[in-house]
Structure P
Amino acid sequence: MENSGLTVTAVSTGSIAGETGVEPGDSIISVNGQPVKDIIDYRFLTADENILVRLCKADGEEWELEIEKDFGEDLGLDFGAKSLGRTRRCGNRCIFCFVEQMPPAMRESLYVKDDDFRLSFLQGNFVTLTNTGDADLQRIVSQRLSPLYVSVHTTNPELRVKMMGNPGAGKILDTIRRLVRAGIELHAQVVLCPGVNDGEELKRTVTDLSSLLPGVRSLALVPVGLTKYREGLFPLKTFTREQAVHVIRALEGWQNACMETYGHPLVFASDEFYLLAGFSIPPAERYADFPQIENGVGLVRIFMDNFTELEPLLPENLTSPLHITLVTGKLAESILKPLVNKLNNIDNLKVELACVENNFFGKTVTVAGLLTAGDVAAKLKKDWKDRGNGELPGTVIIPRVMLRTGEDVFLDNMTVFELQEVLGVQVKVAGEPAELLNIITGVRPPTY
């Protein structure tokens, strides 16, 4: 079937494309004779100084545009939400897959499992590379789609096939080596499952990947997340404190060895491991350049350091009394308690910490990012009822991580406004210590 190209949804005023007569509704078919299948093709092919653009107008007329421009200069076209075309779906049946553990009747997008190397390049999504063929690998190399984020889980071929429920999953190390030799930088993750890919299997994985430094730039160890919706699935258990301690101790040894040999720690544990083990969060220098923040690696350290920088701005008192309830998940309790104690040293300020248990997904899920508005509301209303003195906070502050990216919607589809209506008090959102400080004290920290 002939390539239909990318359909233009908007043209910037005064842009190269606008001056040559390109309009919304036109389709970019090829550039310099090469088909344009998605936004990555478009960006790669239009980077040159001299390009020949073949397009199809909305009425079916075909044009060819010879364009001379500066290298990398944008043509001024937007292709909207469909700029990638159809997203590749995951064909694996991983024993730990979180999507397979979702409760019924949630919004449809939460059940979608993408596994698309293009999203890995554009957005940092982790991909397994099990559906990536030779032509895809050649494209990654030729278009320099780097860095990529790869879910490795284990480098043992037989074990990876078992863990991912895919007979083609065992070739991961060969694929990674091929990409690294071609100069593609990779960031890897291992979802650790007790008794499955930890212990000696994890040691093997770390050894294999560390030999590929600096091509493999980071490896994050993330504990498996298990909900209460696992009937009929592979029997797995969460990490105990003792097991988490063992992981951290082993990781420290690997980090030290990698630092001595390569000058880079390579292996990082998610914050959840340190909190579960009861260990202090490592200093910033142990996180190198924080390569996997989106994977929960080093977020707590950044939060703590940012709060420390802002402490000198905390006032000694507020001009009028203020009662705040700060909401979080069970996991972060030990981190936030000292911060709350410091805030409570401010005269006229009362801050309470509400650590919410996850009844929606199950009590083994302890991170704030998977809490629902329903669980938050139930916890706070019970606390206020049990207190019995009728005193309610003036403001409830929730962490931004509880909400869908760019929106004010929780996992259970309740909005911040709806939560506010249920609670009968003001609800505000804070993502960083600076936002928290501004909400509580009105002080807006300087930006540099």
Structure Q
Amino acid sequence: MGKVNLTIDGKKVSVEEGTTIFQAAKSTGVEIPHLCYMEGLPPTGACRLCVVEVEGAKTLLPSCSYPVSEGMVVHTNTERVQRARRLVIELLISDHPLDCMTCERSGSCLLEKYAYELGVAKSRFDGERHEYPIDDSNPFFERDYSKCVLCGRCISACQEVQYQSVIDFIYRGFRTKIGAEFDKPLRETECVSCGNCVLVCPVGALIEKGRKRMGREWELEKIETTCPYCGCGCSLTLHVKDNRIVKITSRQEGTVNRGWLCVKGKFGFEFTHSPDRLTKPLIKEDGRFREASWDEALSLVADKLSEFKERYGPDSIAGLSSAKCTNEENYLFQKFMRAVVGTNNVDHCARLCHASTVAGLARAFGSGAMTNSIEEIANADSILVTGSNTTENHPIIALRIKEAVMKNGAKLIVADPRKIELVSFATLWLRQRPGTDVALFNGMMNVIISEGLHD
């Protein structure tokens, strides 16, 4: 693609052809107010808060969806633009509860932010207002239609990221709202409770149930970590108050998950607050456990390991690690066992379920691990899935498979006796009888070799 030269607020800018005005402005450090636009989602131009003035254009243009052109001169903050944005905010809050003092989103609400920046304290427009009951049919989050600004972000996330298409705009005119088919409760739909609609909502229309009355946004400490569930290794941002997780989000810069999460990563953190969790070391004496300090417990472990190593040799000691730990933590653990203790007796719970996979990959490719990145899956021409219910076991990888099919035209082949969710996206479903996997793949290899299809 070629370069396009334009001027934004008096500054010369050169960007790739096809770039929108919003993206071009962002690249120069100019922030344009927006509600419906979000990186990673297709632009909809619904809110009209991002309008800018372009010399020669009769009307203000939506910067989120309008592409740049050679010689374009853009003004992002003229009085005409300011008036239009204030009008948009006034129209929105004319049918929006002004309960910011008790709203869970206060402090991170974009409507609140731009109303403050534009100096809009109230609306001149008075008329009929929506008053919907709160929909709490989902076990993890609530929907308050009265606060919805109809930006469409949640629809885009459901359709373009999760590929569930559970929700859309329903009804018409003043009755328009976002809901499932026939306005069904979410529990009666194909909703997988991924929570990505909650992640993208710019206002307080979608709120995590576990987050309610647990702290204001500005009181929450943000801690970056890695999801402890499947092997995808998604980036998580823990929002913590008083040493308790209030909610979980994710950064868009996350290389694995691009800011998207599954139901486990988004909502499955309650175990961290279980009363059954150990919060202090326990030492057993006379058949009973007693609480101890970390210094005492670590000193005891170090003394006992040294004693056993000296008396019986290093191979008398074995270490068992956990799939809940990160790769880095597991690496340090095996390094400790091998370099400090001096033994190769290190095991991991995943060895049992992945033993055949690791052995097969090692023989075929020289390494017992995947030979491609998760990101590369979306660019594959053909994908074969077998022995994996990917949407349940590794949901973020399933998103890349769906993206390959839906956006890039990849051919998906599913070989599974069960009708897993990916079958709905498959070009071909091979439903072999249980226990005949070896026969299936031997047959495939026979055809590949006999017809000279191998390289």
Structure R
Amino acid sequence: MRTRRPFPADYHDYVNTEEGWVDRRIFWEEEIYQQELEKIFARSWHFIAHDSQIPKTGDFVTTYMGEDGVIGVRDKGGQVRVFLNSCPHRGNKVCYADSGNSKNFTCNYHGWAFGMDGSLLGIHNEHIYEGDINKADWGLREARVSTYKGLVFANFDVEAPELDDWLGDYRWYLDMLLDNEEGGIEFLPGTIKSYVNANWKFGVENFIGDSLHAMWTHDSGAKAMMGGEPFPPADQTGSYHGSANGHGWEFGTDGIADIAILGQPEVIEYYESIRPKMRERLGEMRAKIFGSLASAAMFPNISFLPGLGTFRVWLPRGPRKMELRIWTIVNKNMPDHIKQLINKGTMLTFSPGGTLEMDDGENWEGNTQTNKGVITRQGKLHYGCGSASRIDHPEIPGIVHHGQYNDANQLAFYQRWADLMNADSWEDVPQRHEPRFAGKPTR
């Protein structure tokens, strides 16, 4: 019996959008993972920080773009710069701290020191190198940096589209999170790190569109947070999946269900008090969407729950492990006690010990580890729910499907994955929809 199938040359053979299935091997095989690092993570825009996390000159954070460690620092001119966190002498990290403030970054190994602009400032016993090095040629490698309403992104691919084009019509959705009130948002201090023995894509796909699991997986946790009340029945009325360029947002239009999960009545009251101004700012439709039962993700590995206040990245650590970094986001102009109620609610729900996060992590590990089996990996996974639900909507941009209990956004995410895995250049990446807001503001 032949047990190992050859790997297809066309990555669209792993994702069938017509029949609604995904090949299990994309969640297990090392060979596929290495291609992801090259074709997706090395070419995508990645979240580095929010402006509120690095407000002063010298403020920095360290994170990863795929498995490439990077430093994000605010320079003397007030701009955020992003550099590889690897010394060009022998390759050691030049910064081991998660965050802080510094005038320079010095490698522990041989004392090479780099400025906030990435330039090589000095070398321990520099006279030894006399005539052997031009310091101007040996600075830290720098990434492109762009921002959207306070979110700082970086990309090492000089050929990649600009950030606004990368986000496309998804900016219309992001405005609900980032710009629903004057002053925008801020990240509360502190980062939570945890590890899950699961493929990174399972976390993203869960947030990008899988609302159906909530009523089963999170039934007891939701009742604990909402005074014994369960999730409402799976009614598709007034709910949607929206996607653009592999980013997705699934949502209802009741304006309250996600906020209610926090279990903090004062937070509901606050959002209802600003709802009229939100309506003026974003329009009727987006004012109804914000706070509803919803989840969202940006390709490739950023997710958040609008209204509930959790924001996270899924950092790949091989095909079978990911590092999860979590923050709480709040409106900057909220009263402090409302910010802390949201923080408390997110810690009780979507943190490593939260009532809902634990449920998900256990499931994602199960989803991944079963694929250790050779015969198991020969199978496919069903992603066909809602296959005939696509609609044109006069207000909602992107690729829209009716009904939030749906696999549409997940399948669009994997289609984008296959598009990039196949593409040798950006000209090879197909455009899957006609953007409504190309070159236009979304607010």
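Each reported figure results from applying straightforward, stated rules to the coordinates on display, with no laboratory input. Model, not experiment: these values are computed from the prediction. Cβ atoms are built from the backbone, for glycine too; each structure is taken alone.
Some notes on this structure:
- Which of P, Q, R yields 1.13 [Cα Rg over 2.2 N^0.38 Å, calculated]: P
- Structure responsible for 7.5, with distance in nm of label points 7 Å out along Cα→Cβ at positions 6 and 310 calculated and labels P, Q, R on offer: Q
- For FRET efficiency 1/(1 + (r/R0)^6) of positions 22 and 246 (r between Cβ atoms, R0 = 25 Å, to 0.05) computed as 0.95, the structure of P, Q, R it came from: R
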